[in-house]
Structure 1
Amino acid sequence: MSIHMHMRAVAESEIRDDHTWLAAFMGEAWENQPAEYAAGVAVSIDKVWDSVNDLYAAAEVLDADADELWTLPIYGGRPVAHSVDADPSNPPLGILEPPGVSQAAGFLASVSFDELWNAASAKLVWPGWDDAQVRQEFLDYHTLLEGFYGRAATAGHAVVRAVWA
């Protein structure tokens with residue numbers, strides 16, 4: 001089964017705080033993902049977003065004053081509630097507003113991937129997996145998220161998140 005967390009940067013003024021509308025918006029974004037990825041306004045993480053969050057959680061171990069900024073890149077923001085008559089097959093959605101996007105971008109730009117990896121790798125590399133390959137995968141996600149959140153923050157955008165199964 002394929003499952004992805006899809007994130008899309010968008011001007012806050014263009015967002016309707018309505019699950020049905022937002023699910024349709026994100027569905028269209030998912031359909032146009034090659035163009036949106038090329039434009040730098042969308043990213044997705046397949047299956048391992050919880051593990052990417054675990055990588056960032058190592059910031060709490062490294063810096064007790066991290067203020068849980070490490071939660072922002074993956075789980076930051078607020079959920080968008082389904083309406084009573086919403087299609088139950090619609091994806092879970094969340095919105096991280098521009099101030100949170102700026103905080104996430106700042107966290108990602110200032111955190112040391114190597115320090116995070118040193119603190120969290122034992123939890124992220126399963127027995128039998130190639131350490132270097134897994135490290136590279138997490139570094140790629142970190143680099144992707146750092147660029148995405150940096151561009152979104154610079155533009156003053158919010159980030160909408162959907163989970164597609």
Structure 2
Amino acid sequence: MRALPAVTGHDEFDVLVIRTDYRDDQAWQDVVSALGKPWGDHKQYEAHVHLVDDPAWAGATVDEVLSAVSDDEGLSVVFLADRTTMRSDHRALLAVTTLTREDCLDDEDYEQLTEFGREFRTTPAGAHDVYANLSIGNLGFEEYAGWAHDDPEGIYRSFE
């Protein structure tokens with residue numbers, strides 16, 4: 001596993017989005033634009049995003065990203081703008097939980113919290129909702145993953 005650069009300047013209130021695909025700059029600009037829009041039921045919340053746009057992250061795997069952000073104890077989810085993101089019409093980001101087995105009481109607890117896996121797709125608008133609710137403990141990762149699982153395209157869509 002390769003070592004990736006440290007993520008610096010990330011504020012605890014910022015959605016962390018890491019670009020791992022560098023084949024289509026226009027698609028990335030579409031993602032950035034969508035992430036910058038107000039969000040919520042009535043678009044009442046301002047977007048706060050920390051973007052990592054460094055070619056050193058090109059092709060980074062989920063495990064490499066998780067290893068690189070593992071020191072950020074307050075981070076519960078990280079979003080990847082990967083090849084699938086750049087190719088999809090929805091620009092659906094890959095949401096990945098930072099939860100590990102060691103964070104749980106036992107194997108059963110971990111299995112329950114990752115029932116639908118440790119990742120799912122979300123639209124850029126959904127990333128804000130996911131991050132905010134996980135940060136305050138209002139909802140769990142498994143709930144969002146379940147909603148994405150139930151969507152015909154496997155995407156959590158939030159307030160679209």
Structure 3
Amino acid sequence: MTLSRERPPLVADERTQLIGWLDLQRALVRWKLEGLRAEDEHRSVLPDSPMMTPAGLVSHMRWTEHCWFNVIFLGEPSDTNPQFRKDLPDDADWMVDDVPLTRLLDEFEAQCAQSNEITAAHSLDDVGKDPEYSPTLRWMVIHMVEETARHVGHLDTMRELLDGQKGYY
């Protein structure tokens with residue numbers, strides 16, 4: 001999936017703008033991590049958040065996309081998602097010390113492509129199938145814009161602390 005770092009059109013329908021803003025934030029994830037040294041991919045820079053590493057954050061973002069679009073919206077089984085697994089420790093989706101960042105980025109982008117396919121096939125007014133928590137698809141997309149943008153901000157901070165790299169887009 002090739003994600004664009006371009007803002008969506010100033011005048012467009014709601015779906016185009018929502019997905020455009022979400023895809024922009026998603027594209028910034030890989031861009032923020034380009035050129036990161038291998039030894040920094042799994043390095044924490046926040047003393048009270050040892051799992052907050054570039055690799056851990058990308059994994060978390062992948063599984064959060066899966067949580068909202070596949071599990072909560074489509075009603076697919078949650079057993080493949082570490083966020084739901086009772087047999088794993090809390091925050092297992094962040095625990096990826098043995099997984100290369102390039103693989104995690106590829107998996108994140110593949111999940112984003114799947115999330116976009118799900119979104120394209122449904123009305124923004126459709127409600128999720130999770131029996132206990134069922135917001136509209138519109139709510140989920142807006143939430144994912146917020147969630148992804150917040151984590152891109154975390155990547156900004158981590159990158160600056162790791163190697164001094166800064167940049168918007």
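Bear in mind these aren't lab numbers, they're just calculated from the coordinates by the rules spelled out. Please read these numbers as outputs of a predicted model, since none were measured by experiment. Cβ atoms are built from the backbone, for glycine too; each structure is taken alone.
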For 17.6 (mean count of other Cβ atoms within 10 Å over residues 40-47, calculated) the corresponding structure among 1, 2, 3: 1
Given 24 for relative contact order in percent (Cα under 8 Å, 6 or more apart), calculated: source structure among 1, 2, 3: 2
